[in-house]
1. Here helix-only ellipticity at 222 nm (-39500 (n - 2.57) for each DSSP H run of 4 or more, over all residues; to 500) has been calculated and equals -9500, so which of P, Q was it run on?
2. A value of 26, 60, 15, 0 was derived for P(r) over Cα pairs in 20 Å bins from 0, in percent; which structure in P, Q was it taken from?
3. If you work out distance in nm of label points 7 Å out along Cα→Cβ at positions 86 and 238 for P, Q, which one comes out largest?
4. Comparing FRET efficiency 1/(1 + (r/R0)^6) of positions 158 and 230 (r between Cβ atoms, R0 = 30 Å, to 0.05) across P, Q, which is largest?
5. Quick check for you: by relative contact order in percent (Cα under 8 Å, 6 or more apart), which of P, Q is greatest?
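Any read-out appearing in this document is the output of simple, stated calculations on the displayed coordinates, not a laboratory observation. Since we're looking at a predicted model, the values are computed, not measured. Cβ atoms are built from the backbone, for glycine too; each structure is taken alone.
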Structure P
Amino acid sequence: MADISLDEVIIGMGNPNHMHVHRHNQLHLSPQNIDRLSIENNAGGILANTLNSVAAQSGGLSVNPQGYVSIEDTYNMRRGLCMMRFTVENNALQTIELSVLGYLAGGEARYDGVDGDTKFIPVRSWSVNTENVPDLSGLPSHKSVVQTSIQFLMGDPHHAKNLRSVRPVDIGQEVLGYLATEADGVQSGYNGNVAADLNKSVVVSKTQNLDPTHHAKELIKIASNVLAGNDYGSKIQDTVADSLYSNTMNETGLTENEFFKAMSISLGMWNYVGFEGFTLNEIAGVFNNFTDVMNLTLLDPNAYPEINNVALSQEYGSSGIRESTAQEIAFLTVDLLIRCGLVFLVFGATNNPHEFGGLASDDGCEILVGEFGSVLRYDDNAINRVERFKQELKTRFFSKYNTGYAHNSTVINISVKCNLFGETSVEVFFNGDQSQTQTYTNATYYIARSSSNISGTDVGIGESVSFLNNLREYFIKQ
């Protein structure tokens with residue numbers, strides 16, 4: 001019997017989509033930004049504003065796709081989706097709720113139920129902490145915050161590709177591995193950090209790693225620490241190792257997630273090599289009220305008809321800037337939605353001054369929102385969460401396009417429908433040319449397979465080697 005209690009099981013249907021492609025986070029430091037970091041370091045230390053600014057300008061996705069993302073069955077079909085809500089803790093002071101989202105494979109989802117042998121593939125999880133606090137008048141009230149948000153990174157379900165995680169901590173660990181084998185004279189035999197090999201296990205990654213700005217910022221922190229440590233004669237190995245202990249770099253273990261912990265204890269399953277998901281029968285065996293709390297409303301095809309995204313959107317696979325930009329927005333909103341406490345949001349945004357009266361927008365862009373929904377069941381402050389989302393989007397996305405001078409800025413328009421329980425659709429065009437608009441649809445429930453924190457083995461190790469070479473070339477005095 002599990003220590004946590006199951007409150008609700010929501011089962012719905014996704015829509016047919018184009019095949020997705022692998023694109024991973026990359027760091028591109030310009031000579032000007034390297035100089036900025038070096039100058040400030042020599043002046044006593046790198047300012048937080050400079051670190052954030054350089055990260056926003058340096059982070060991004062690989063423009064060239066690295067092959068198609070493998071998935072069970074096929075993309076061009078309706079796929080079952082499942083979200084489970086649990087109560088982890090409930091007392092007089094606080095309530096902690098855990099949600100686990102995933103997709104279904106190998107069975108049939110019908111309006112009257114789902115086959116017990118159908119497999120549930122966990123994709124992501126988040127927890128909400130609600131504290132009982134008095135309001136300004138001293139009356140009982142409560143405050144809810146999203147406490148954690150993680151994704152589960154998985155390898156090729158067909159075991160045909162060698163994939164590995166490229167979280168910031170993985171790249172740092174790869175650098176340490178290279179330095180250690182280099183010192184021992186056996187570098188040619190180094191095949192990468194085993195903990196990042198997705199053929200070996202399921203890897204947990206903060207959803208914040210989907211944000212190219214955050215990913216770049218963590219790597220720049222390592223570089224800036226190396227830069228500072230070099231002034232004191234510290235070895236690069238020691239400096240990189242110390243950087244990996246920071247709170248923002250650390251990642252949790254798989255069984256620290258209460259759902260995986262409960263399943264592991266009940267099934268005696270602690271090794272997740274070749275993990276292919278849990279069957280619904282296995283989950284129901286651990287949580288006895290599974291069928292009692294199952295909500296099948298979203299399976300009604302009359303109320304929720306199919307949307308053929310194959311016909312309504314562009315296919316993936318090109319090296320175009322529109323495609324990589326659309327995919328970056330789709331990944332970014334996976335993190336921003338839950339970080340801001342939302343489950344879906346429709347919005348349009350632009351940094352084209354002709355569309356909002358120029359100086360009318362102090363931060364150089366305008367965001368208009370449509371429908372939205374809170375992650376909380378009852379939320380009187382949902383509009384505040386939308387405002388936070390808008391500000392985060394301006395900081396983490398538009399800041400890289402706005403230089404402060406119109407002639408140097410890249411004009412971009414986007415129209416987005418993002419959804420945690422479904423797909424995210426992105427329309428994008430540049431330089432005011434609406435005739436070049438293209439629409440791309442990304443299945444947010446495939447994030448365990450398509451995450452920008454996943455790369456092919458050679459590509460992942462190559463990124464680490466490139467980062468190590470940059471450290472030596474730009475941040476270590478010869």
Structure Q
Amino acid sequence: MILNMSALELSRAIKDKKVTVTEATEAYLEQIEKKEGQLNAFITVTREHALERAAYVQAQIDRGEELSPLAGVPIGIKDNISTEGTLTTCASKILDGYIPVFNATVVDKLEAAGMISVGKLNMDELAMGGTSDTGTYGAVHNPWNLERTAGGSSGGSAAAVAGGEVPLSLGTDTGGSIRGPAAYTGTTGIKPTYGAVSRYGVVAYGSSLDTTGVFGLDINDCAALLAILSGPCDKDSTCVIPKPFEFSLNSSDKLDGVKIGIPRNYFDDKLGIDKEVKQAILDAAKEFERAGATVIEFEMPLAEYIVPMYFAIAYAEASSNFARFDGLKYGHRSAEAKNLIETYSLTRGEGFGTEVKKRLFTGSMVLSAECYEEYYYQALKARRLLKNAYNELFKQFDMILSPSTPTVAPKLGENNNDPQRMSVGGMYNQAVNLAGLPSVSLPCGFSSEGLPIGFQLVGNAFDEAKLINAAGVYQNKTTHHTKRAGGE
């Protein structure tokens with residue numbers, strides 16, 4: 001019974017004394033123990049801490065304290081989000097044994113809301129990847145087909161929800177790392193506006209691109225969690241939202257007057273988008289039209305420049321951010337080093353994986369005196385043009401509908417040597433991060449192989465409420481989000 005409830009339903013049942021927080025927590029811990037041998041979604045399971053927290057939150061509820069609509073609900077946290085006293089590795093050897101002495105702001109907010117963290121979730125190493133198979137702890141497996149990727153870098157966050165190990169999870173998104181995994185696993189994901197959720201305590205990859213977001217089984221659960229996470233933070237100067245989001249979770253099935261843009265050049269067959277994915281997303285557009293929305297095709301500006309400008313900016317920022325990982329204060333330190341220079345070079349050589357090294361080398365090159373003007377500075381100028389283009393688009397449309405990924409989940413390792421497919425997925429997603437915009441990814445069907453297909457709605461900055469309302473209408477009219485991996 002507990003595992004079949006939505007997160008909001010579970011919290012209501014707890015407050016109505018139908019279920020205890022401990023019973024809910026134990027049910028999910030048992031599910032983790034049952035599924036982890038297949039999914040590998042968790043790096044660390046904090047069973048003892050979770051049960052202690054459950055007892056504490058239950059006491060709060062018994063005293064009649066007013067808690068959030070998600071009080072008592074278990075949640076998983078991506079392993080690049082700092083958790084006091086709990087191993088935080090980013091799935092990298094470079095942070096082997098690192099235990100933070102502080103919580104990220106989002107973790108403090110979860111605890112204040114009465115939620116129960118059950119552990120840290122697997123990912124691509126240092127959030128660099130799109131398949132969640134580059135990390136030290138092995139590949140994450142998709143619950144719909146264990147030979148398939150769950151996407152990345154937040155693959156563990158998506159797989160844990162899709163596999164029933166937790167009803168909700170936290171992920172991060174630098175260039176599609178929530179929306180891609182959500183599409184591949186049939187879950188719902190929200191990447192919020194840059195500046196709506198604090199980044200304090202989140203291990204930075206691309207500081208101007210990173211956002212912390214959420215995974216759940218439906219939009220109502222995700223919206224309730226985002227409302228908890230959002231809001232100002234005096235430890236993060238880039239968190240500019242003046243107060244937390246407040247979402248009205250209505251049950252309307254109408255979108256009269258809403259204008260949705262759909263970029264025709266995102267569906268060009270030359271890009272390699274799968275026919276089944278294309279058709280499922282176009283069918284979703286028709287569903288919005290039946291709800292009263294007007295869907296209008298347009299040509300997405302600067303599409304061919306999105307991927308190169310993203311790589312130049314993201315890799316440059318990563319090169320700067322990860323310079324601090326030197327083995328001196330925390331994490332891995334080479335046992336072979338005989339002096340300071342060797343400590344730096346050997347520690348980083350041993351601690352970083354191949355994909356990370358490739359990106360850091362590229363980022364260092366982009367920032368070099370010889371290449372700065374030609375690559376990094378030009379990328380920054382192109383980014384401003386892209387943001388201006390979006391500003392013009394949102395004068396015409398309330399939101400934009402596009403693919404989350406060009407294909408269903410590929411087999412593990414299948415796309416690692418296919419830069420064309422990876423670049424197309426990047427084009428769909430990275431523009432949203434470059435412009436700092438919010439996006440919601442929703443399941444919209446299944447392939448002939450039974451694998452989930454997803455699409456995304458992109459809105460103007462801080463227009464999360466519009467996106468969540470439209471997503472709610474879509475999910476009220478469809479059943480794709482109710483399907484469970486393995487028929488559970």
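1. Corresponding structure: P.
2. Comparing all candidates, it corresponds to Q.
3. Largest value of distance in nm of label points 7 Å out along Cα→Cβ at positions 86 and 238: P.
4. Going through P, Q one by one, FRET efficiency 1/(1 + (r/R0)^6) of positions 158 and 230 (r between Cβ atoms, R0 = 30 Å, to 0.05) peaks for structure Q.
5. Checked P, Q; max of relative contact order in percent (Cα under 8 Å, 6 or more apart) sits with P.
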